[in-house]
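S.K.: Each structure below is given as structure tokens.
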Structure 1
């Protein structure tokens, strides 16, 4: 099974896959509203607004594995919308590590970061950029979404302006 075929559930309960985003540059990020890195929501939303017409999407996967996303469903959506203006797609609460990790994260965590290290998600806001040719690039939580190394991958894979 391709990474594009893994079933996903949106925060509203609809079923989808990454195949629905086949021709787009996809930034997958595990998010948490009570995390000290939550201001990254603002940058993620700004990037989504800036690049979405050129084939870019941010997909947020709330996770409570680090005990910083206590909400559920609509409460998460409201918190993200009110506090950070989030309009990018959100998915159901997701386990990103361990034996019960979502199959998407089981696949993504096999990708090494810039230091060559694969394995478990270190914290909230770990980022994975998936280009339309299914190449995965991994960035650790403290790498801000608009860091030059992330923008180089995103902009390099986007449709021309």
Structure 2
């Protein structure tokens, strides 16, 4: 699996308009529902927020990976966004978040969901790549950085 298989270029937002965790997650879920055949943005938001209540998805280093499984999601989907200003996310390291990767998955696809989370986590362990994503001036540039990284990385 490549992240560019589940991330459409038009599902990258720089900058996100929302000013807090709730607003940016809703903004990204709505974008995914608008750009792909997701039955209900509201169901997706509810699934993501339900997951977020069990444990923060702010994984540290300024990264948030909110995710959820909803019945109206046709297949694994991804959106990436960068807020204009860092956002308080309840991250495990206490730092605000300045890069958000949202995953949406069908209820019955645990394997691909976990595989995508692992792939994202591995990609973001690279300091230079993580920082390049955080300073990409446009959505197109951010997507291109991910695509370039994947073209140089074995599947």
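Each value in this text was obtained by applying a stated rule to the coordinates, not by laboratory testing. This structure is a prediction, so every number in the text was calculated from the model and none was measured. Cβ atoms are built from the backbone, for glycine too; each structure is taken alone.
S.K.: With mean count of other Cβ atoms within 10 Å over residues 25-32 derived from the coordinates and found to be 25.4, which of 1, 2 does the value describe?
M.R.: Checking each candidate, the match is 1.
S.K.: Assuming 14.0, 37 is Rg and Dmax of the Cα atoms in Å as calculated from a single structure, say which of 1, 2 it is.
M.R.: The correct label is 2.
S.K.: Right, here's the next one. If we compute mean count of other Cβ atoms within 10 Å over residues 9-16 for structures 1, 2, which one ends up with the highest value?
M.R.: 2
S.K.: Taking distance in nm of label points 7 Å out along Cα→Cβ at positions 1 and 33 for each of 1, 2, which is largest?
M.R.: Of structures 1, 2, the maximum of distance in nm of label points 7 Å out along Cα→Cβ at positions 1 and 33 occurs in 1.
S.K.: Identify the structure, out of 1, 2, from whose coordinates helix-only ellipticity at 222 nm (-39500 (n - 2.57) for each DSSP H run of 4 or more, over all residues; to 500) was calculated to give -7500.
M.R.: Value -7500 for helix-only ellipticity at 222 nm (-39500 (n - 2.57) for each DSSP H run of 4 or more, over all residues; to 500) corresponds to 1 out of 1, 2.
S.K.: When FRET efficiency 1/(1 + (r/R0)^6) of positions 49 and 121 (r between Cβ atoms, R0 = 25 Å, to 0.05) is computed for each of 1, 2, which one produces 0.70?
M.R.: Here the read-out was taken from 2.
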